[in-house]
Structure P
Amino acid sequence: MLKNFILCFLIVFCSSSYAQKTEVLNKFSEISISGKIKVEILEFEQDRILITKGEKYLKYNVLKERLTITSSAAVADSVTITVYFKDINKISAANKPVISIKMDTQRENFTLDVKESSSVTGFIKSTNFKLLSQSGSSVSLEGSCDNADIKAGGKSSVEAQKIIFKKCDIELTDSGARVFVTDKLNAELTKSRLEVSGNPAKFNKKVSPDSVVTNPL
């Protein structure tokens, strides 16, 4: 019986090990992700990809410093990968991927463009940050950014109270957001809800009658 157990363990272990694949990639500064897939994006000294599960559902290539990743899986849990980057300035996501990001060094500019029920969480560092969230996507971020330009629409949600923005321009349509701003906030809301922390020194707002702005102390 013990012999059978050991044999089963070795089969499972070998199968698991074989399923993993690591590949060094050509230089990229942008990532585009589409499809149901779980992706962890981490800063590293070399551009590379680690496929933990679901390689048969996965396609990826680097062209003109853009890493494109697509998944044909029916559920996100079927494909699990880690992308390591040396330098990056934009991440795009569509069609329900689940993404986590962790940056260690400050970037001058960083853009996050998500749509079609994409989910993004993580820690970012950027002097100038641009976020576009559409079609039921959700974004929850921590980190440090001086200036932010945020647009969310189509029942999207943005959680950014754990990033201290000095200046922030935010436009919401049929969506919700929470932000922390210290110096200047420009907000335009249509059928949306905005929660503001940080007590910004200047707060300019254009709010439709069916929108709500709260400023908890």
Structure Q
Amino acid sequence: MASAALVKQLAKFSTCEVADALIKLKLPHGGFLPGIDMYSPQFLAGETSICGPAFTVKMVHQSETDAPKPDRHFVDAAEPNSVMLISSPPTTRSAIWGGLMTARAQSIGVQGVVLDGGCRDLAEHRESKFPVFARRHSVLGQSPFTRPSQLQVPLEIADPTANGAFPPVTVHPGDVLLADVDGVVSVPKDLVEQVVELAHKGREVDGRCMADLRAGKGIKETFALHRGK
């Protein structure tokens, strides 16, 4: 797992800066979890940003009686300062996260939740100012549609609309999740230090580009000067 100091450094950057760094490190997806957006504390607005080690939860259809069952409630098992990542079967339209879960997660010290699935009780999340990033919104609760199956296992997060055109991202427990108004990225734990270095360099280059563009210079000449292209 990446050290707390490295995670703190990574948290200074935006998801866009981190995705650019991951592309430079030859990750074809840039760590991007497509189609998952901020629903709380605001919808696609504000300066909320969360960054922490992933605590993963796999949901299955309620009808999958042969699938494993955790011995604890998945929210009770979450770790302080983590970012929970919960996956659900792509065909479900029910929520996998509600207001009561937010209350418990906040009491533990969870930073926020990223849902490859739906959320509900938006007013409760927003009143609590708890960060919720989700693929969709629903009025239906988790039961009787889905149930938790496994905790702290690798999760493959794929864009259900991409038809294989965009590569899925495999998130392992302890990988670092960064989420803000632009979306969610996952950074493999062994790449955090390199990402921090590249993101810092990228920010410096973009800063010089922005200064020149605001001064009236053209994009082509500015990029050629600072980006070498």
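Comparing FRET efficiency 1/(1 + (r/R0)^6) of positions 30 and 102 (r between Cβ atoms, R0 = 30 Å, to 0.05) across P, Q, which is largest?
P
Between structures P, Q, where is relative contact order in percent (Cα under 8 Å, 6 or more apart) highest? Intermediate results must be reported in sequence, preceding the final value.
Details: P: 12; Q: 30.
That would be structure Q.
Could you figure out which one of P, Q the value -8500 for helix-only ellipticity at 222 nm (-39500 (n - 2.57) for each DSSP H run of 4 or more, over all residues; to 500) was computed from? If you can, show how the numbers build up before the last one.
On the way: P: -3000; Q: -8500.
So the calculation was done on Q.
Ranked on volume of the Cα convex hull per residue in Å³, which label among P, Q comes first with the largest value? It would help to have the intermediate numbers written out before the result.
Details: P: 146; Q: 134.
Structure P gives the largest value of volume of the Cα convex hull per residue in Å³ among P, Q.
By the measure distance in nm of label points 7 Å out along Cα→Cβ at positions 46 and 182, tell me the structure among P, Q with the highest figure.
On the way: P: 3.9; Q: 2.0.
If we compare distance in nm of label points 7 Å out along Cα→Cβ at positions 46 and 182 over P, Q, the biggest value is for P.
Identify the structure, out of P, Q, from whose coordinates FRET efficiency 1/(1 + (r/R0)^6) of positions 78 and 134 (r between Cβ atoms, R0 = 25 Å, to 0.05) was calculated to give 0.50.
Checking each candidate, the match is P.
Among the shown structures P, Q, from which was the value 2.2 of distance in nm of label points 7 Å out along Cα→Cβ at positions 54 and 206 calculated?
Derived from the structure labelled Q.
Read the figures in this text as sums done on the coordinates, not as results from a lab. What you see is a predicted model, and the numbers here were worked out from it, not measured in a lab. Cβ atoms are built from the backbone, for glycine too; each structure is taken alone.
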